[in-house]
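Bear in mind that the values in this text are calculations on the coordinates, not laboratory data. What you see is a predicted model; the values in this text were computed from it and never measured.
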Structure I
Amino acid sequence: MLKYCYGVHRDMPITVGGKSYYRTAEVCRAVGISRATFFRWLKESIVREAEHRDRKGWRLFTEEEVARFKAEATRIHKA
């Protein structure tokens, strides 16, 4: 179910110039990680910082960047 906030779909990517961008919360939901894990990965440079931000300063991730988060979330570490 999509959530509405002032008439805007909150679970929908932003499309600019035909390219889709996803906010932090959308990336976390898609990947299945918490916001705490998301920000820890950024802080520890496990994944790269977003290349784009909107005018409010919110991070915007491309589908390729979301795929990198998914790859990290499903990665198996050697003991």
Structure II
Amino acid sequence: MENRLKVFRAMHDLTQESLAGRLGVTRQTVISIENGKYDPSIGLAFRIAKLFNVRIEDIFEYQGEPGEFRGLPPAPQHGSDAD
């Protein structure tokens, strides 16, 4: 999963240690997330987004795995055209 945690941390002039303290995690966890070695739990991802007052998608972007199912196509819109 790609992330922009380091960018948001720098924009708010936070050290890895101070960000870790605000999130209730270790500095090593912040380092691992920034380096893409660890994907945060959904709860931690929400806490990070809330701290920076942004959506989770603004910080984290799931790239998927090669050949992975990408979901169903959008459902057709009913009732939008005059019959």
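Have a look at I, II and say which one yields 35 for relative contact order in percent (Cα under 8 Å, 6 or more apart), as calculated.
Attributed to the structure labelled II.
Work out which structure the value -10000 belongs to, where helix-only ellipticity at 222 nm (-39500 (n - 2.57) for each DSSP H run of 4 or more, over all residues; to 500) was derived from one of I, II.
Label of the originating structure: I.
Can you rank I, II by mean projected area of the Cα convex hull in nm² and just name the one with the largest value?
Ranking I, II on mean projected area of the Cα convex hull in nm², first place is II.
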